[in-house]
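What follows is a group of structures, each given as structure tokens.
Read-outs: derived from the displayed coordinates by stated rules, not from any lab. This is a predicted model, so every value here is computed, not measured. Cβ atoms are built from the backbone, for glycine too; each structure is taken alone.
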Structure 1
Amino acid sequence: MTGALEIVIAALIALPDLRRAGLILGLIVIVAAVVTTVRHREFSHLVPLGLFVALLLMAVRTV
């Protein structure tokens, strides 16, 4: 389910008119992943999530 949602998010980000909606949805998914990772104390998985957050922030700056 999450993978399908991420594919939809990627498609939304690729379309200029829907980019903002895709970025917002992507942010929600990443925040949920970070919260889940911290709750389960799997701190080694925070590094890739941090990379995705950084990429999202870079994408937001281009909108």
Structure 2
Amino acid sequence: MSPHKFKNIFTAKRNKELFSLLDSYAIVVLPREKIDVCRDKKDNFLLEVALEGKADYLNYRR
């Protein structure tokens, strides 16, 4: 997630606070394995990250 996506929604200060909060709870996951199972190939990374991070849930909305 990029802070630049939110520049028109939040003030710069609020944006910094939001990403600071997310950073304090986030766990960075770098997938070691590539998968190719989604109809939309751009969505494969979501499953890769969920599997690598042993996620209980994957909630995604475009």
Original post:
When relative contact order in percent (Cα under 8 Å, 6 or more apart) is calculated, the result is 22; to which of the structures 1, 2 does this value belong?
Top reply: 2
Original post:
If you work out mean projected area of the Cα convex hull in nm² for 1, 2, which one comes out largest?
Top reply: 2
**OP:** Using the calculated result -11500 for helix-only ellipticity at 222 nm (-39500 (n - 2.57) for each DSSP H run of 4 or more, over all residues; to 500), pick out the matching structure from 1, 2.
**Re:** 2
**OP:** Figure out for me which of the structures 1, 2 the number 3.0 belongs to, where distance in nm of label points 7 Å out along Cα→Cβ at positions 22 and 46 was derived from the coordinates.
**Re:** 1
**OP:** Determine which structure produced the value 3.8 for distance in nm of label points 7 Å out along Cα→Cβ at positions 14 and 54, calculated from the coordinates; the candidates are 1, 2.
**Re:** 2
